[in-house]
Structure I
């Protein structure tokens, strides 16, 4: 019998949530928040300390880490110090997929962390494929976590269209080398744009053309995704991306999450992503929830100018997506919340504390793809499943 465990900790140190299954092993999610009243070097030390305490509380070691996303406030000035920390440093024997993204953690910290670990009861192998790609093999299934793809742009004459095609070219090349394709094996992308208000449309146009080239259309399917303001560590990079791919899927495992009574298909307003993707295994189902805002079934922004009502509507949309995948908000393992205006933090934080008092959560400053959207949320949910004919996770 599966169960979910929550470890109750101060929201300013760490939070954890665990999915446990006797047949497929345990998965852990950890969020860590630094204090904002000390130097960046000291904040790194805090996060390292809290992260170690979280692992100790869960009874897991560093070697169980699969993925870490590190949110910083000023990547060009903070990048060297964070890359020299234990949060980023890995070895050939113990590689980890690490993403460093400039999205200032709120309310006032310079650093926060979201981490994904397997439990100590899980047998798996990790192998570094490249500086961007980590291969994780478990129960005969190959998972690829790709982090920090960017063009490495050194010229001020940067184009989001060219950069988008370049970063997807890196991903499709990796998948092709492993016998996979973008259409059949990429399950989730996170796309970061240096100025989303200016460059989002160029990314969308380039991605749409590329998807069409790879057989990803409104008649087939797209990929669950978040397109949000953020930056990698190069001055002139306009677009960066993280991704998750599964190389050994039976297509019966994959379904797409929709509730057309609340949200229209994304193609109706000219973009190309799935609102959510469900991957079913014998004992569990993973639900990858795309960036979700206060949008109605005609593609309109709902509750203009009211960040709290937009948050409530966005969460209700997430609940509807999860319901279409036969689960609910209780199965959420973490949330990332993006705020356009950091002065909205205190009210948003208070509301989220009422609805999700123990959930691992990261709140950052990150503008959404339409200026009228003041807040966006995303997350991963894991729910019990009982289909023994499916692959084991």
Structure II
């Protein structure tokens, strides 16, 4: 098959499942750790809640650095070799964190995990782009996200069960074993998707020209910035979820259930998007989703303020559920729209797009996390402001 750009949705379920599993590496590295943050902070002598949250943000920092490497690597040597390198680095990060005796070495291991996991983020999207484009790619991405969301939906529960039975270090053993299994599946069950005639030499000049083309393309950068803004609010949620749901609302063991239900909301949105995107188009759906997020935030923020920043749990979870449903519409579409003009340099373009998204989102999510004050107001403010800014960017992107 030449570079099989498919105009109709002929899906291979083993391919979709493998892509979702590989994409889930970073999500697993984040979500399985959420129930263990306070215990890790205590055992490794972290300086309070804000420092314990660095166990989460350090993964994103490492991922942002790795994203710039694995796209060009996959364009030069193929998608599978780049993934093998990334999975190997991820395993090394698991080992660092598993045997860490200080909080600093834990963060080093987490950054290495994020660096290696970046390959799974960027190369899997390039593999999908090798075979699909446009609305069909958005539909495929949505179907992959449906499967992918099931992982973070149950990941905190897996982490919680491991904590009940074993030590928190066994969470890293679980990740390590899963990485080995995924690498074996990739080696035995997946063909290379990048045709040899489309491989590009790995050189600074090649990367510079591809990166410059991506960074100066108004469509790619418009949707990249819009995505980074919205994902920044989501990173803020990931960093704040444990202190809000376990600390503020005292959910304790029920935290994993609440987190998983909200993750399934994103999955249901991805399923809805896979059915709607070919009919209504990506930009229209994104505009509607961002508009609803902005309106909802404008209503919720003053309402929560009158409640001293601690609304009833059911009301707060309902707000998050609707917001996350809208976000689930956005994630797959934004990636597809940003990469739509870049099919000829999908690997490099996806590296640049993903790196910019991650850097923007980590910075903004870190600000939201740092402003946590024992209420839900910083998170709600972040979602309102960033969804409004993202909507403005989308409307101005032609």
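Points to keep in mind about this one:
- Ranking I, II by FRET efficiency 1/(1 + (r/R0)^6) of positions 14 and 262 (r between Cβ atoms, R0 = 30 Å, to 0.05), the structure that comes out highest: II
- Highest-scoring label, criterion being relative contact order in percent (Cα under 8 Å, 6 or more apart), among I, II: II
- Given 2.6 for distance in nm of label points 7 Å out along Cα→Cβ at positions 30 and 342, calculated: source structure among I, II: I
- At a computed 2.0 (distance in nm of label points 7 Å out along Cα→Cβ at positions 238 and 366), which of I, II: I
- Given -27500 for helix-only ellipticity at 222 nm (-39500 (n - 2.57) for each DSSP H run of 4 or more, over all residues; to 500), calculated: source structure among I, II: II
Bear in mind that the values in this text are calculations on the coordinates, not laboratory data. Predicted model, so just to flag it, every value in this text is computed and none were measured. Cβ atoms are built from the backbone, for glycine too; each structure is taken alone.
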